[in-house]
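Quick heads-up: structures coming right below.
Throughout, read-outs are computed from the coordinates displayed, never taken from laboratory work. What you are looking at is a predicted structure, and each value in this text was computed from that prediction instead of being measured. Cβ atoms are built from the backbone, for glycine too; each structure is taken alone.
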Structure 1
Amino acid sequence: MIHALQMLALLAFPVLVIVGGMKDLTSYTIPNWIPLALMAAFPLAAIAQGLSLPLIGLQLAVGVAALFAGMAMFALRWIGGGDAKLFAAAGLWLGWPSALTFAAVTAVAGGALAVSLLGLRSARLRPFMPSGPGWFVRLAEPGENVPYGVAIAVGALVAFPTCLLMTGH
């Protein structure tokens, strides 16, 4: 029974970051309930995994640092507010040193996403764009924003297996 509860607590992270990335992809918004749910589930996962108070404190410090980094990126208009909140909540879960992998993979995935969208939005491809769901048409619209929550989700999922919650050390 304990093992099942531990797995449920840990499952919250990938499920919520995937939902956040998909929501951003389809609506260019990440609802506040997603980072809030991540923050609320973190203590449960930390306790279920037996993290010590000093390690939980380190996780919190990384989350705060990620919040400040997200706020800076938002202020520079590189990402949206929902992206900044998702980035911070993921940083809380991933902690040190997995946050380095998270930040690096998120940056690379964000660059790849931006380049892909530039191609999709190019004058050469626009005539071949099929009509489809409204979110896809908007995604292909020149000048539209980049749903950076997708890159954050990719970075978070790549870094998650190496974080303290998963490895225990």
Structure 2
Amino acid sequence: MKKLLVVCVTAALCGCGTMGMGGDGPKAVAKLEPTKGNTAAGTVTFTQHGDKVEVSAHVTGLKPGSTHGFHVHEKGDCSSGDGMSTGGHFNPFGKPHGPQSGEHHAGDMPSLVADAYGNATANFELSGVSVGSGQGDVVGKGLIVHANPDDFTTQPTGNAGGRIACGVIAKA
């Protein structure tokens, strides 16, 4: 009887330890390809965790030590060669452009920072978006790496410059 009680208590405690973590929710992936005349490429994964979306990005082919604006755009269309076919920033709620810590477009994300080899790895959480459902759904949208840093104040673009990599966010 004591062994059964210990097993039951242990199982209950282990179950409680994972509650609230939510496990992995819906996922989407974008494969970034360089726009004409550029070399930036990579893979970005979006995973729903409750009301937040975890973003994991790995981008190569950037200028060493550089910083780049990084945004979800309205249209999942990279056919133009320069990334302009993705339209403007994804903004279904009509917010001003800005950082995650304040009011922002749903598509506004932290900038990418390249290391000394031109590689950028980033992991962060987004609010105001979702994977696979709702008005803030990123699936089917464009993903852009810009040539310059985002200043997070210039409306509506953040003055981030040209589009050096483009991808379409697809359900995984």
Using the calculated result 14.1 for mean count of other Cβ atoms within 10 Å over residues 70-77, pick out the matching structure from 1, 2.
1
With relative contact order in percent (Cα under 8 Å, 6 or more apart) derived as 28, matching label from 1, 2
2
At a computed -3500 (helix-only ellipticity at 222 nm (-39500 (n - 2.57) for each DSSP H run of 4 or more, over all residues; to 500)), which of 1, 2
2
Name the one structure among 1, 2 that mean count of other Cβ atoms within 10 Å over residues 46-53 of 17.5 was derived from.
2
